[in-house]
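Structures incoming, each one as structure tokens.
Taken together, the values in this text are just the output of simple stated rules run on the coordinates, not laboratory data. In this text the structure is predicted, and so the values were computed from the model without any measurement. Cβ atoms are built from the backbone, for glycine too; each structure is taken alone.
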Structure P
Amino acid sequence: MSRPIVLGLRANAAQFGLLVAVNALVGGMVGQEQTVLPLLAAREFHLTGYTYLFTYVVAFGLTKAAANYVAGAWSDRFGRKPVLLVGWVIALPVPLLLIWAPSWGWVVAANVLLGLNQGLTWSTTVIMKIDLVGPRRRGLAMGLNEAAGYGAVAVTSLLAGYLAARYGLRPAPFLLGVSYAVLGLGLSGLLVRETREHARLEASRHDHPRADLTGLRIVTHTSFREPALSAASLAGLVNNLDFGLSWGLFPLLFAASGLPVEQIGVLFALYPAVWGAGQLVTGGLSDRWGRKHLITTGMLLQAAALAIIAVAGTFAPWAAATMLLGAGTAMVYPTLLAVVGDVAHPTWRGRAVGVYRVWRDAGYAVGALMGGVVADLWGLRAAVWVAAALTAAAALVVVVRMYETHSVA
């Protein structure tokens, strides 16, 4: 006997909670790398030149961006669960490639696979949660999803740093990734249920003037034409530009000032830890206060935090700045996803989420390339200053272009 299709967070609490746990494992796959890979590049592969070192972040960002679009299109066409399973199968060889890599090319190849894994699995868990909860608690749902993912990034970054300091850069930190991939595939295959019928139920309850957009029109609508969606796409790109730059550059900046690997691991964990925990609050706040002002305030906080990181030189101010950066990101990250869910019709929601995430996750590659080129030309701190300026400029675009998308009682 089939279960009745009901929308709402409480009615779907068990499946929703399972998807939160699955997304934590998705985030953990990224966390295994963040503290360790920049140090591995310098100490074991003896790479010189920041741009070359950042190739793994570029590879990750470009493939994740492309996989986001595929995940959205396939989830609308074939269902959500098959896409989730494919993403987890692709994850299985990633930590093994990192453990056995004899050259930097293997690390780049592993990050191509990791980008595919992240695009397919993270996008799908986002779409599935939006399907389950319906329109009323969308901000809270995205806050819980992103909190789980980036909280796991933080915890795993900290654990990987500890394991690297105690047992060496390889293989111990990447054994975390082996366990995450196996567990994620098992939970997704055995316990996760399809949610596409929930989206169809929501679509049947209201008419929408743009319910019949073609694939090309969804791309142009989300990217350029629709004010809220296009502003969200730009803000998402700049947000992940900051994250991509921090991923490759912050460990080097901190190490250049003489910080030991344990303190670098703490600093790298603080950013996603505050980001992850903060989303438990900010997602729900966007349901009560609205989306736009939370996004603009958060982006201005991010710009201020990056400016502090650019001028500081010791652990304490860097710790305060990374926490401020995490707080600003917590205000922005789930709220942008909620904006997309507010505006996109349920029949093309998966594709709209995919297009938004293409732009957002292209920011990894843009940030890594920009950071590498600017750092090679003018130094590490100059790259952080450029990121701060771009973040402030994107906040002003949101002020001018985005309208409020959520009806606040």
Structure Q
Amino acid sequence: MNNVAVVVVGAGQAGLSSAYHLRRSGFEPGVDFVVLDHSPAPGGAWQFRWPTLTYGRAHGMHALPGMELTGADPERPSAEVIGEYFAAYERAFGLRVRRPVHVREVREAGWGGRLLVRTSEGDWTAQAVINATGTWDRPFWPRVPGQETFRGQQLHTAQYPGPRSDAFVGKRVVVVGGGTSAVQHLMEIAEVARETLWVTRRPPLFRTGPFGQEEGRAAVALVEERVREGLPPRSVVSVTGLPMTEEVRRARESGVLMRHPMFARLTEEGVEWADGRWAPADTIVWATGFRPVTGHLAPLRLRESGGGIRLEGTRAARDPRVHLVGYGPSASTIGANRAGRSAVRDIRALLAASGRQTEDEEQAGDEERERERARDEEWAAAPVPAAA
């Protein structure tokens, strides 16, 4: 049994941000806290993105705290650039991420008010858990009548191989979904496919005006409201709309981004609407998003009747020992950074209030934070290489 103060589950943007702030607060990696990541390599969900999603096309990538990403080639795959950046970050701050480790469940330890974290590599107990598992491992597949009878190929964004795949070249392709991924898939596939069709449940909203801090705060507030009410979170892009870039404008003018309403069923060779209209299809791409990965938290019974986990800041309302970062309003790279800092601040207060942090330990932590701040400034001054 391994005993620590904090277990961080996940080493994407949110998990690494949390680990950084834990270390700055005087927690020692591998001793006071541990980061468990089930992915095979650094990079979080970015390492699984399709090759044509280059760094220059990746939207919304914000630097991790304490270290900028500089000199990256915008034409390189984002999976490579960000994977190398995360690896360099883990080394620079000595975060000692353990991988691959699969967290199976988090439950009451039964003693000392601690939590038991059961994993593929043994068990841990902790006074607090920061859950930073994101959404990539839980793709959402809508249920549509006739899915089992469709003779073509069905793929989700999580499996998207890039446009040059046999699934798309010379084929009739239907892309389902109203988010950024659906738009990117369509614009790529249209160059090689026989024909494409775009289907969404609701008419897409394109954003043409400026999108500054005020608009960003308003969008995050809408997502945050759902989380406070214990409802399943919506993505930030669902309330911001799709950015109207020059590439998107051309795709709309050419008819690639001509939206059709959601079909009622799949047939053996295509899609059919409720009014009897039908279109042939060889491949269906479900760009229908992802859901938060929280099943391992089920033993703690954190869910509300609305289906979501209600948060107060980053704390689970039903258990202040559990923090969710990269969830709901913090499911963006800059939001994950802020959420990591907030979670660590609350955890320090929790440990101090419960008498598990003495005045001497707190003073030592303050002194260590000053040393960490000086080291951070040194590290931040050195550019991160774009290639390993």
Structure R
Amino acid sequence: MSLARDARLAVGLLRKALATRRARIDLRRALAERAPLPQKHFRIAVYFADGPVNMYQMRQWYAPLRELANEWPVLVISRAIRGADALLRDDALPVAFAPTVGDVEAVLDEQDVRIVFYVNQNTRNFQMFRYGRRWHVFINHGESDKMYMTTNQFKAYDYAFVAGDAARARLARTLWDYDLDRRTFSIGRPQADHYSGELPYVPDERTVVLYAPTWEGDRPSAHYGSILTHGEALISALAATGRHRIIYRPHPRSGVVDPAYGAANERIVSALAAANAADPTARHVHDTGAALGWQLAAADVAVVDISAMVYDRLAAGKPLLVTRPADPEALVDDSGYLSSCEWLDADSAGAIVTRTDEVLADPDAVARLDHWVRYYFGDTTPGASTRRFHAAVRTLMQRWEERDAATSV
């Protein structure tokens, strides 16, 4: 068993090394072919020290940041070869590849960066914190009630952009001596203003169910993933009805820790392919695309794990079921939306058809949903969140100018 595990590890390391080598070659070519970045042009930087596995954290911000760039030019500072390669391939925002601290300093010398955004808690963020005369702002990569959302690391940033009242209450309960009123801005969910995309099927009378599980987690307290405990049963039940269409969107990290979890994911993918082969009109979707939005808007019901997807869907204001973690050690904050959400237990996963019919027809569930949408995101009318996002940036730009003037005398 140990030899087999070591062999798998060796093969994985070799594949990673080859992928990095290819990315390095592609990156050098792309950087050589593009025009130089204009100097003293960018006012906002997004610091991203991760590789392709966490690109979903950047991609969900592309549309809001592109709109923001119409007023304040935005640059992504990428530290990792494969991450920079992925960013350049996406071609969504200008990218500066800065693998060393010296490269980071060169970018800051060449640009007039006044705000630095962070989408995650990568330990290499600490290398960027050394540079003053700019605001360091945590914008995160989603809203949820996971313990990640109350980490004391919030204090490392000058400011944090949070979704709404739920986030503020969560931080107030957890962080000591943290000035919420000054250091946080409630902006809602700007991404929800960009929920769009071309459907990979023609809408018909089928009920569309989005199943978007998270990964398995790297410790018992974060074992929120449901693929292994719920996924196969619910997919099998929905695929058998002939009146449902499934959009299956697994987390890109599914299976990175637990091979059994990854194997269950592959079985679901195979089951959907088989269902489509048996009935081409089903048009079940295995969604691995970079864009997130059309799935949340198109689904009549969503089945999601405890993750940011709960709240991405909540922002859409449409019915959802939340899978209850099978591991009793998984931490569940039941003080917010999860205190009155529609749960799906593992032993009820096979009854998913009945459960989806229930949440679609229950007026009380609709009323509860509206309450929690406002508690988490505030005003969700189209454009409202984007306006709050821009207003927060405008406030920080003004504070930067005031601080710069006071210290330049």
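Annotations
- Distance in nm of label points 7 Å out along Cα→Cβ at positions 31 and 287 from the coordinates reads 4.9; which among P, Q, R: Q
- Answer label among P, Q, R for the case where mean count of other Cβ atoms within 10 Å over residues 111-118, calculated from the coordinates, equals 25.0: P
- Read-out helix-only ellipticity at 222 nm (-39500 (n - 2.57) for each DSSP H run of 4 or more, over all residues; to 500), computed value -9000, structure in P, Q, R: Q
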